[in-house]
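Take a look at the structures below.
Throughout, read-outs are computed from the coordinates displayed, never taken from laboratory work. Keep in mind that what you see is a predicted model, and the values were worked out from it rather than measured. Cβ atoms are built from the backbone, for glycine too; each structure is taken alone.
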Structure I
Amino acid sequence: MVEYKDIIRIIVIAFFITLLLGPLVIPLLRRLKAGQSIREEGPKSHFKKGGTPVMGGIMFIAALLLTTLTSGVLNNDMIVLLLSTIGFGLIGFIDDFIKVVLKRNLGLRAYQKLFLQIVLAVILAFYQSSTSLMGTKLLIPFINTTIDLGFLYIPFISFVVVAVVNSVNLTDGLDGLASGVTLIVMVFFSIVAIQAGNDSVAIFSAALVGGLLGFLRYNVHPAKVFMGDTGSLALGGAVAAAAILLNLSLIIPIVGGIYFAEALSVIIQVTSYKLTGKRVFRMSPLHHHYEEKGWKETKVVAVFWTITFVLCLVGLFAV
């Protein structure tokens, strides 16, 4: 049974691994000329970020992998957690590599990314429905009961996974935003996993917390490296897998409220513009809206971190 002292040890190990990888990985990315291209339609304050190395997500992914593989807990659940994270991260890595290293602006086409994401999502959903004692049941937050989805379980969970992965990707738009928000969310999952006696999710979540703590050393404003799709898709895969293996997929809109708001802002903006020709937000995703209102980047990040912290506290009362 994993205890809190074990979790702290895991966090510290992953933190130092990521911290030590920074001086090795960041110069390598510069030599590969893997620099960020800034969209002309984006906030003008972001133009100075052009050329900042991307694909930095490989740092915390490597720390996660090394820490979990040496934790002494390597069962089927842990393998699935790692495969979900690395699998989605690999999709992002291929996309990043095509765009920033090979200098082909389109990267993977949208349908290619979506197809690969659906394949991974279905595998994760099928695994959980086949191995979990709850089968196709989901825990409903706050009311301490379950709902059995039956044959709808796999398509529903697959949808949740793809939605979470892409929502985390949309959240990665400011220095330290996606990494900080996800760090807090994974602390939540680590605590819940310890209480539920799920050692795999507890260790996995703690290792990612440590990796993200180390990554923030290089990713907070002004960022020395961006995680890229390599990191953001991997984080989405990690969040989704942790929630699903705990049978808590319905808790994601609560603890991951920022992800939900970011994705919803894009959906609202696009729908409104296509139907009426008018924009609801000054710019989407949501974090850019507040930048356009005059908020400093660091203020937006701090507020979104704080909201996530409060939502995770709410989540602890919901499970």
Structure II
Amino acid sequence: MNSPSLWASMGQALDVTLPVCLLIALGAVLRWRALIDAAFIATASRLVFTLSMPVMIFFDVLAIHPDAVNPALLIYFAVGTLASLALVWLWGCWRATAANRATFIQGAFRGNGAVLGLAFATGMYGHYGVSLGALLIAVLIPLYNGLSVVVLSIYSGQRLNVLRIAGKVLRNPLIIGVLAALLWRLAGIGMPRWIASAGNTLGDLTLPLALLCIGGSLSLAELRNSGRETIEATLLKIVILPLLLTFGGWLYGFRHAELGMLFLYFAAPSATAGFVMAKAMGGNGELAASIIAFTTLGAMLTVSIGLSILTLLPG
């Protein structure tokens, strides 16, 4: 391994992560300067997840060529997500206190693939990353939402309602965007150019606005209030699980962009939606918030290192 190739790979990785990091930092500065507030963040986040991101996903899934999608990759991603939950659950039973176990488990396995995973994939692989990322989102949303409810329900003593969980998943705007695109393709309907242009313009709002909202939502106080459970959940989420699952994907035979996509989605920091769900179901909101803060900041480093290593791997 020579120095120039190492520096080139690190430069390529930073080209992906630094724009994301800068937009998150800008969101934090805007919140600090009171140019945006909690009401703006709530409204903008709702706009992203109910309108601009579903539209972006719709058009990108519509544009992807069927031959570019490897079903084995989607299956591996689903199995890897289930395996990560099993590992984190065992770790949580061993290391987390009973009161914090559900929040620990959710924070350590549920990633923010819909925003940060997609942002990294877009920076690294362009339209292919967005299109394939949209299909991975269609896999992860049912798994993350459903499994998180199961974990939190078990530890809170609430009754599981499978039909209710399934209904919420099917009503998720991102899932609707993917399903609508697949149905549109099956129907063979043409897309007027002016609609596509308007849709793509609206979709372009998604990642910048979402990243600003993430930055505005981060709290430095949560970093000061961290403890052992936060650190261990962070290491699981952005170091141990991505390393194990990406290595497993390499052993299975995934290479290049497919392997990189697996890494980027498994290495995504803890999902911000986990805080809302933990609070709603009686979990530890402070622990959830600190895990989100630590994994979000830490992922900027771990994703950069991981991408630079992946670009050096032989085909």
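Which structure, out of I, II, was distance in nm of label points 7 Å out along Cα→Cβ at positions 284 and 300 calculated from, if the result is 2.6? Numbers along the way, then the final one.
Numbers: I: 1.5; II: 2.6.
Here the read-out was taken from II.
Could you figure out which one of I, II the value 15.4 for mean count of other Cβ atoms within 10 Å over residues 60-67 was computed from?
Attributed to the structure labelled II.
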Working back from 0.95 (FRET efficiency 1/(1 + (r/R0)^6) of positions 92 and 124 (r between Cβ atoms, R0 = 30 Å, to 0.05), computed), options I, II, answer is structure I
Can you say which of I, II returns -23000 when helix-only ellipticity at 222 nm (-39500 (n - 2.57) for each DSSP H run of 4 or more, over all residues; to 500) is computed? I
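If relative contact order in percent (Cα under 8 Å, 6 or more apart) is calculated from each of I, II, which structure is the one that comes out at 35? Before the final figure, lay out each step's value.
On the way: I: 28; II: 35.
Derived from II, not from the others.
P(r) over Cα pairs in 5 Å bins from 0, in percent, for residues 108-155 alone computed as 5, 20, 21, 18, 15, 10, 8, 3, 1: which structure among I, II?
So the calculation was done on I.
If you work out distance in nm of label points 7 Å out along Cα→Cβ at positions 172 and 188 for I, II, which one comes out largest?
Result for distance in nm of label points 7 Å out along Cα→Cβ at positions 172 and 188 over I, II: largest is II.
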